[in-house]
Structure 1
Amino acid sequence: MKHVVVTIDGPAGTGKSTVARMVAQRLGYLYLDTGALYRAAALAVDGAGGDIDDNAECGRIVSETTIELKDNRVEVNGTDVTDEIRSSRVSTLSSRIAVHPSVRKVLLAVQRAFSDQQSLVVEGRDTGSVVFPDASVKIYLDASATERARRRHEEMISKGVAVSFDQVLTDVKNRDQRDISRQTAPLVVPEHAIVVDTTHLTVAGVVQKVVEVIQEKLADK
């Protein structure tokens with residue numbers, strides 16, 4: 001039987017990771033955090049002293065790096081980097097590395113390999129448009145830039161990171177611009193995707209809405 005693939009795309013701060021993880025648990029599917037793969041790749045390039053803006057160099061380093069996802073933990077060459085990759089600095093580096101075709105090619109193969117194992121809920125910025133264009137169900141989460149910045153700001157403050165809301169909002173808008181305008185796999189609403197605006201919804205509300213969409217879509221197949 002062919003495994004089910006559910007993609008959840010959207011800009012930064014829409015709650016993709018949290019929602020995807022909870023939806024996967026509800027459905028008994030494997031949760032694949034593609035953002036973690038890119039963050040891990042960026043950390044690997046940075047750790048190797050590579051030029052984060054050099055396409056060829058980044059691709060070479062990432063191709064020589066072992067990135068593994070185990071029980072919601074992320075390892076780079078056998079070292080757990082789960083907490084380290086969630087820093088604001090690595091987030092920025094991952095956005096810069098994500099524009100490189102060489103890096104995307106390497107990580108594309110890694111992502112697709114997971115669908116051979118079992119049914120997936122995969123989230124990112126191009127999972128429904130590029131990674132799994134024939135996914136069983138495609139979801140696109142969205143929210144206003146102000147609301148996304150508020151969520152990100154609260155998360156960072158709770159972790160003891162001293163940063164202003166205005167700075168976070170600027171970072172969110174800059175990230176949006178980079179993701180939308182990059183030449184390789186830009187952020188778009190995938191064809192046939194169901195758009196869910198999370199601006200005024202709780203996490204539980206978003207999860208319930210997404211699960212209902214998935215169940216309805218799968219029932220029609």
Structure 2
Amino acid sequence: MCVLEIQIYCPHCYSYSVVKNGKKVTGQQNFKCKQCGKQFLHEYLYWGADPANKRLMSRMLVRGSGVSDIAHVLGVSQVCVLRHLQRLAGQAGAAVSKGPYDRLQIDELWSYVGNKKRKRWFVYAYCPEGKEIVAMVCGSRSAATVRKLCRKLEGLQVNWFCTDKWRAFAKVLPYEKHLIGKRFTKAIEGVNTALRLRNRRMNRKTTCFSKQEANHMYAMNITISYFNHHTF
């Protein structure tokens with residue numbers, strides 16, 4: 001007689017220290033990990049609930065895949081992917097360090113929500129020495145959006161702000177700390193390309209775009225967190 005034994009491990013932390021923890025309404029055995037405290041099933045009836053598929057969703061989101069593409073490849077609903085997008089944005093971390101910064105390069109990047117007439121401008125600050133995006137705001141292409149960014153940078157020690165010749169920067173940033181010219185913003189121009197590559201919504205010519213403002217911000221926050229931390 002052949003006896004087949006299956007060793008259960010936690011799909012979250014991969015620990016084998018698990019115990020039975022009751023049953024689901026479907027009759028499936030529920031397990032709990034003593035290492036991380038999370039509950040899980042050995043086999044999921046719905047693929048969208050499987051932690052392994054959730055990790056794939058996260059990786060695809062930060063590697064240029066759209067919501068409909070992810071749903072099609074993994075065999076889940078678009079609603080499932082959007083919910084995961086929202087949860088992931090809540091876990092997105094801030095910048096790696098808090099300064100001081102010798103130079104912060106600032107630039108703007110546009111995309112749209114719903115249709116191309118509804119443009120959204122992301123203005124953000126990038127530290128080339130630490131290779132991190134320090135702060136980001138979204139709004140119209142105006143001095144008011146630059147002021148929003150400056151409020152986020154309050155309290156940080158910054159020696160120089162480097163920008164292109166857009167007049168809103170000159171209007172808001174302190175003159176004595178402001179360096180203007182393309183030669184001062186070479187690094188952040190490369191970051192613009194990286195963000196458009198990582199986030200499908202940021203492509204200039206694409207049919208993949210957000211229909212809701214919140215989803216647009218979720219995707220951008222996740223992209224920036226991944227750029228800084230390279231995790232998910």
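Supply the structure label, taken from 1, 2, corresponding to FRET efficiency 1/(1 + (r/R0)^6) of positions 34 and 202 (r between Cβ atoms, R0 = 41 Å, to 0.05) with the calculated value 0.45. Considering all the candidates, the number was obtained from 2. Can you say which of 1, 2 returns -10500 when helix-only ellipticity at 222 nm (-39500 (n - 2.57) for each DSSP H run of 4 or more, over all residues; to 500) is computed? Label of the originating structure: 2. Tell me which structure, out of 1, 2, gives 1.7 once distance in nm of label points 7 Å out along Cα→Cβ at positions 66 and 122 is calculated. The read-out was computed on structure 2. Identify the structure, out of 1, 2, from whose coordinates distance in nm of label points 7 Å out along Cα→Cβ at positions 106 and 162 was calculated to give 3.6. This value belongs to structure 1.
By the measure distance in nm of label points 7 Å out along Cα→Cβ at positions 130 and 154, tell me the structure among 1, 2 with the highest figure.
On the way: 1: 3.1; 2: 2.0.
By distance in nm of label points 7 Å out along Cα→Cβ at positions 130 and 154, the leading structure of 1, 2 is 1.
Of structures 1, 2, the largest value of relative contact order in percent (Cα under 8 Å, 6 or more apart) belongs to 1.
Comparing distance in nm of label points 7 Å out along Cα→Cβ at positions 98 and 186 across 1, 2, which is largest? Provide the component values of the computation, followed by the final result.
On the way: 1: 1.5; 2: 3.3.
Ranking 1, 2 on distance in nm of label points 7 Å out along Cα→Cβ at positions 98 and 186, first place is 2.
Given -0.67, -1.18 as the derived value for log10 I(q)/I(0) by the Debye sum over Cα atoms at q = 0.11, 0.17 Å⁻¹, which of the supplied structures 1, 2 does it correspond to? It would help to have the intermediate numbers written out before the result.
Values: 1: -0.51, -1.30; 2: -0.67, -1.18.
Derived from the structure labelled 2.
Each reported figure results from applying straightforward, stated rules to the coordinates on display, with no laboratory input. The model shown is predicted, which means the values in this text are computed figures rather than measured ones. Cβ atoms are built from the backbone, for glycine too; each structure is taken alone.
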